[in-house]
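*Asks:* What follows are several structures.
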Structure I
Amino acid sequence: MENFKQLGIHPDFIKGLNELGITTPTPIQAEAIPLLLNNKTDLVAQAQTGTGKTAAYGLPLLQSIDAKQKDIQGLILCPTRELGQQIAKQLFKFTKYSDKIFTEAVYGGQPIDIQIGALKRPTHIVVATPGRLIELVKRKAVDLRKVKTIILDEADEMLSMGFKKELDEILGFLHSAEQKWLFSATMPLGIKQIVDDHLNEDAHRIEVSGSNTVNKNIDHQYVICDEKEKLQMLLQFLKTQHKNRGIVFCKTKVAAQTLVKQLIAKNIAADAIHGDLLQKERDKAMRAFKNETVQLLVATDIAARGIDVEGLSYVVHYQLPDQIEYYTHRSGRTARAGKRGLSLSIVTSYEMKQIRYLEKNLNISFSQAR
């Protein structure tokens, strides 16, 4: 399939896509869109961040909405506020030339009363983090009885953030929905349980280019040094990057905070995002990064979910992640939309065994940085 018209997308949505420069379907879009447009079905799709998942499920969802009905017909669950806002914004852009389809994003970290007020307006699609959705349901502030399609985006990340119970609860009270579509970069045991418990046995399965795939446009490198030399090594690397922007990953909040202080002391425009920040502090850091007043973001794994910033040249693993999926998620912040990117791990000789483990399990190869 060369274009969205051949996939069955309505001309009004294609006009919106063209304006966004989206003209050629990605593999996940080419597989998922015709399937979801032409069948009432459950779907399990394995595709990592940056593969065009939002359009893969968003376009068939939008095309299924009856704009004349004022009820909520679609529900999208996602792990973080940032990702929720991003999805809602993208759906809004897709519908620029179509009938007005209204999407509302609801999430923790914002006063619930504001969201309750917003949901009183006509709403066709709700994008929600699981905890906040359950709060709204308990307050009878959201009516999900007419929901036909439920989408779980970044399902593995919702699990790793501890949302299993909430997902089971939501899927439990929406068991009569016509179709459930689950998208995940990895397929840990918890996801398999959700699929077994809540999706049809004959759910379609799509896997884009292999299990736990890492984007082929990423160059994986490592550099070896002592633990106490890591900062110096990072500073040397940043000098080679000039105006290029990227994200540096740490495992803990404390490590992220410490590193940002050290970088600022060396006159590097850096900021941190981690779980202890208030939402407004987090938003401020993200705004500065998107506006390019901050060149470098230091992030923990959970805090970095939903970050979608165009043109990131590199990610640096200042500390290697504990879980193999996190390496996939971290690396996927760069090399988006067909561009190339660099994923650099700063490791001690002791940590080299982790590099070998990643190579073997993710089917990638690392080269030593020169």
Structure II
Amino acid sequence: MQIVKAITDCRVCDRQNQLAYQLRVGESYVLHDEEAGLGLRDGAIELVEGLDRQLPHYRGQALSHERLLLAFIGRGGDALVVASCLEALLEAYPDISIDISCREEAKAVFSLSPHIANLMAYPPSADAIDRYGYYMCFEGIESISKGHSLSCRTVFTACLHTPPTKKPGTIVVPSAHQDQWQLPEFSGETVGLAMGRRDSLRSYPLTACKELADLLVSAGYRVYLLGGDDPDRDCIRELFPQALHVAHAEDLRGLPPTSAMIDLVGSTPAPADLAAVIAQLDMIITSDSFPMHLSGSLGKPTITVFTVTDSVLASDYPSAISVMSQLACSPCGQAQGPCPLGHRRCIAHDDTSVSPRALLTHIEAVRATSSFV
């Protein structure tokens, strides 16, 4: 971590070119080393020398009555795993408190954890760190994970020096969201289908999603189509003409009890809304995505399709089942960006082991063992 001063007003955007945070000229902030390096290269910041406020990095010291600050720059799924690591640390040292400085997307996720003391915007100001005894960070994460097949929790535990834990973090769905997103009654089992963003290689192809949804309906399930973004709204409506499209929670009221497919894509952008829906479903089928982490944290039976990423990522959740493509190129590790072999889409989805019928076999196996909760 570095204490820096902005020498110009600065807007920092993420990979989707959305605003991540702003720096105001003349003010001092605490930035991760990588971000500080980028800012120095662009001439937007300068390092502040001689400040005695630099916090010691927490490296597993025994703690008592300390306040810790975690500067978190990850996204939603990582936030859920980090919450479980921090929960383990708080169980070991119940008289400490942990505050998190993070971006708005992660703040909405961390707010579901009852164990985080305070949430603040990222980056924290240099003045704000005066009241903390230690800071925690993920610097060195690449050296830990490189060349190994490790789950997120294993890597984060090593970086944050938290006690090992196999438990997902505690997730509490706000009562207001529970009341708002009451799903209509159904006599059979309900399955959420959340196969990711269309602009990601990890996403299950839309045509395969349609085939799987049709198979599930034919087998007697009610299918909920889930997703936080709706760039393919028109395509989804064209592919799923039989689905009842629900734009707002109020639209769930009075749906026919025989409704077999309900489209909530784009209707639950807030993590608390999606959590309220998933908590009521019997099972989730997903790609490697935020819904996988959320469903696993809620203890729901979760079947996850892995192609470009390693199936070890689902091992953080006892209720998760991994279905891995068996093609030689899988996993390629290319979670972001184009296919490293030059294909326009991920061909690992063509493997029969991750086909809709193969997934239905896994679903029926879970159903047969009465694992629905």
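*Asks:* Quick one: relative contact order in percent (Cα under 8 Å, 6 or more apart) came out at 14 when computed from one of I, II, so which one is it?
*Replies:* The structure behind it is II.
*Asks:* Also, I was wondering about something else. Can you say which of I, II returns 18.0 when mean projected area of the Cα convex hull in nm² is computed? Walk me through the intermediate numbers first.
*Replies:* Numbers: I: 18.0; II: 19.7.
Derived from I, not from the others.
*Asks:* Of the structures I, II, report the one carrying the highest value of mean count of other Cβ atoms within 10 Å over residues 182-189.
*Replies:* I
*Asks:* Further question on the same structure: If helix-only ellipticity at 222 nm (-39500 (n - 2.57) for each DSSP H run of 4 or more, over all residues; to 500) comes out at -12000 when worked out from the coordinates, which of I, II was used?
*Replies:* The read-out was computed on structure I.
*Asks:* Ok, one more. One of I, II was used to compute distance in nm of label points 7 Å out along Cα→Cβ at positions 54 and 310, and the answer was 1.2. Which one was it?
*Replies:* That value comes from structure I.
Every read-out reported here was derived from the displayed coordinates using simple, explicitly stated rules and does not represent laboratory data. Since this is a predicted model, take the numbers as computed values, not measurements. Cβ atoms are built from the backbone, for glycine too; each structure is taken alone.
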